[in-house]
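Listed below are the structures to be examined.
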Structure I
Amino acid sequence: MNICMIEAAKSNDGGSIGAYYIVDRLRQEGHTVDFIVSDTPRYHYDIELISVHHPADYPRLKLIPKHGKIRIIGGHVTYNNPRPIIPLSDIICLGDGEKWIVTAVKLLKKFNKIESLSKLHGTIISSMWSKKNKLPACNFIDPLPCNHAYLNRPDTLSSAWYIEISRGCPFNCKYCELGHSMPYRYKKTQDIINQMNKLNTLKSRKIVFFAPDEASHPGYSKLLKHAEKLQLRQSFGSYRLDMVLKKENIPFSPNQLVRVGIDGLTQETRERVNKPITDKQILEYFIFMIGNGHVNFKLFQMIGHSWENPNADFKKWERLMNIVFSIPLRKSVSLRIKWTPLIPQPITPLAHDQAKYNAETAQLIMAWHKKVREPKIQPGWHVEIDGLMSAKSHKYQIQLTQGDETLLLKNATWINPKWKEK
């Protein structure tokens, strides 16, 4: 069958590892699959696949013309809340898609009917769906397949090999869908090492271990040591701060960007959302990492919980960071902080939390960054704000994330005929 794959993400955010896995699996089965952009003027495909990673992709999804006889949509949003995308599809794949897509294409080829997938696990048929229906369970692959390493952005200076080491999250932070939408599964350490041994280093020596929290993998230290042995470079890594402290023998590369989520201005808030990182641990983390030569940090910070006291809570954060900034330095340190207001995710315990965008908190953040942006002495801390969503954007993101089947109907380029009268 003739198949195309389209990513709904912005062009500079494309290169989804999930979309690559689907295409690679189909090609292994002997199917012709083209990766195309949404405005490619080709409409002869038997099947059109669309990968939707984030609700922010929805405005672009609405504008994608139908390139194939049958449109199948999948992606990360299907684990959490797929309702808004159902009317823009013929078929929805919920969850992991590598095995599902092979069966789905076989059924469509054999019967030439969309309805032939109606009993396939983790499937929604748009023409047979009603708003009152309960969402079916997602597909989950266990054990994880040893997919090929994926070269993202080939032939560019930022090209890197992506190697998946786990899916899901072993933690259950109350605001995050990753720990609630899928089980935690990790690949065997030796299988990952075997993948690393096969990399074509002439194309790139950069690697990215793809996982919500890399340090949670039981063999992570071995993976980093083997990467060093193969002279592979890790540009950045994503970790849980408390896991880094528990595994102090992790051989981090001093040059990499180390990214951790704090996700609460105060220790009390972090405990309340089941991410019990203490102020003491935050201080210990920076002392440990700086002592081991790290100078490049990124923090993800969350605000907007309904119980927050903007002025009092931010003072606690500022007091803690003043202590962090007093850590003796041998070199100047770069710290980027991305501030994100809580967006209640439908599948999480905070799904119905009345998240609020507090203008006072936003003002305090901006004033603080202006004050700490440049160091007063050298070596010192260079602190950069890496993003702060506006109140308007926050409201819109909540609407996209929590939307129902009517959300995307207005002005959509293609709508399943069943839903055109809604």
Structure II
Amino acid sequence: MATTVKTDLDRIQAVLHDGGVIWTRSELLRWYNDGYGGLLADSQAVRRFLMFDVPPRSVSAGTYEWEKSYAGGTFRKFTKTALAGTQEVTGEWEVETSESVTPTNSANAVTHLWEQAVLAQTIDDHYRFFLPKSHERVVRVAWNDKRIFGISSKELDQTGSRWWQESGEPEFWLLGLDRDMSFEIFEIEASYFQSFSIQGDDFGVARLFSGDRSYGTESTYFANDYAYTNAGDTGSWSTGLGWRFTREASDTDRSNCVFIWEEQMAEGATTFTDSGTICTYAWEYEFVSGAAVVSFAVGMVRVINSPDRQYLPMAYDTGELPQLGTTREFKSSKDAISVLETIIHTREIEEDDAPALIPEKLQKYLRYYVLATAFGRQGEGQNLEMSKHYMGRFDQGAMFLKTLGNLTAHDRNYARGTSPILHRSMPRRPRLPAEYPAFGDY
């Protein structure tokens, strides 16, 4: 079990030889949170993948900025500000009218950006993706698993076009031009893509997978403990995994059929389907040739495997809690924007919590930060030499954690790929003719 913050604070107070008289417990906890955030931000070692369906989605949309604090989740302001912030309008022509300028024809306005795909028309707004509040820095952006490169808005503005409306295959990404924690892509993908759609996701777990892909299930349960024909057969005596080997006809609740042809007869059909042998227990399959073996998929999804693609479980919350429970969201990098980002913690941890985003062995560097801050505070107990000593040890911890993150970069396998055509105003690189002699010829 990971060491809790309470244990670390007790150790800190033991080093300070103080029981809360000079440095209060709440001060130490606040500095502990500051050190936690600083260690994550300086090292940039904690990373995760984010997948975005296109067009971009946001949890909520509103007309004024103040609505964001009440909306919850990612927020998009779909209106435009006019008259020095006194008006919010939807169309560009309304801005021109408010500013006493001759209005021009404007494109459509939408509340959510995915509506653009339904309209199949351009809009007077940017194609903006919204990042969660735990986001710290973008490391890599890809479209359909193909990396796209960064570009600045100044370079795109030099084209003299409304570049945020140009559709095609995404080639570049740039920081959001409106609010923080957002980014944009160029060119935009106007078609509608959604990797997974979870039906009835208000509660419970995923019970069935369907779609263009073929799905099969495997379970650690290979046999049932008992078999029954209808709900009346079960009772307090039945323990373990039970299997109902009958079928209930759709036109009556009194018919419990074993074979398909019995169900068809109960429903009044005139043609019948030949049915194979149905066994009630797993050991019977060893004596019956051709009987269909029942596979018991019990509980929640534990592992998803495929020979064609990779599935990676990710904790998409703040990371303060271990990865327990079930999968709440399914995403895919196919026909989607994927982002590799560095993250920081977003919730102030309390004494009963543990800094789960860093290895337990590195928690000592958080203690060093608290000690450095405590000794450096002006007033009674100040010791600048000790403060400098512990801050140096904390900086070593940030460098060490960053080194651990760099090890994954050293192990990457590089492969050749196509490079996008650079739409940049940059000098051409010189290229020597094919008949120019190589160095080895001298």
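For Kirkwood radius over Cα pairs in Å, which structure out of I, II has the highest calculated value?
II
Can you rank I, II by distance in nm of label points 7 Å out along Cα→Cβ at positions 34 and 274 and just name the one with the largest value?
Result for distance in nm of label points 7 Å out along Cα→Cβ at positions 34 and 274 over I, II: largest is II.
Name the one structure among I, II that volume of the Cα convex hull per residue in Å³, for residues 258-385 alone of 98 was derived from.
Computed on structure I.
Given 5.6 as the derived value for distance in nm of label points 7 Å out along Cα→Cβ at positions 282 and 394, which of the supplied structures I, II does it correspond to?
II
Supply the structure label, taken from I, II, corresponding to distance in nm of label points 7 Å out along Cα→Cβ at positions 218 and 338 with the calculated value 2.3.
Of the structures listed, the value fits II.
When relative contact order in percent (Cα under 8 Å, 6 or more apart) is computed for each of I, II, which one produces 23?
On the way: I: 15; II: 23.
Source structure: II.
Consider the structures I, II: one of them gives 21.2 for mean count of other Cβ atoms within 10 Å over residues 210-217 as calculated from the coordinates. Say which.
I
Supply the structure label, taken from I, II, corresponding to distance in nm of label points 7 Å out along Cα→Cβ at positions 42 and 314 with the calculated value 2.7. Mind showing how you got there, number by number?
Details: I: 5.2; II: 2.7.
Structure of origin is II.
Here, each number is a calculation from the coordinates, and none is a lab measurement. From a predicted model like this one, the values you see are computed outputs, not experimental measurements. Cβ atoms are built from the backbone, for glycine too; each structure is taken alone.
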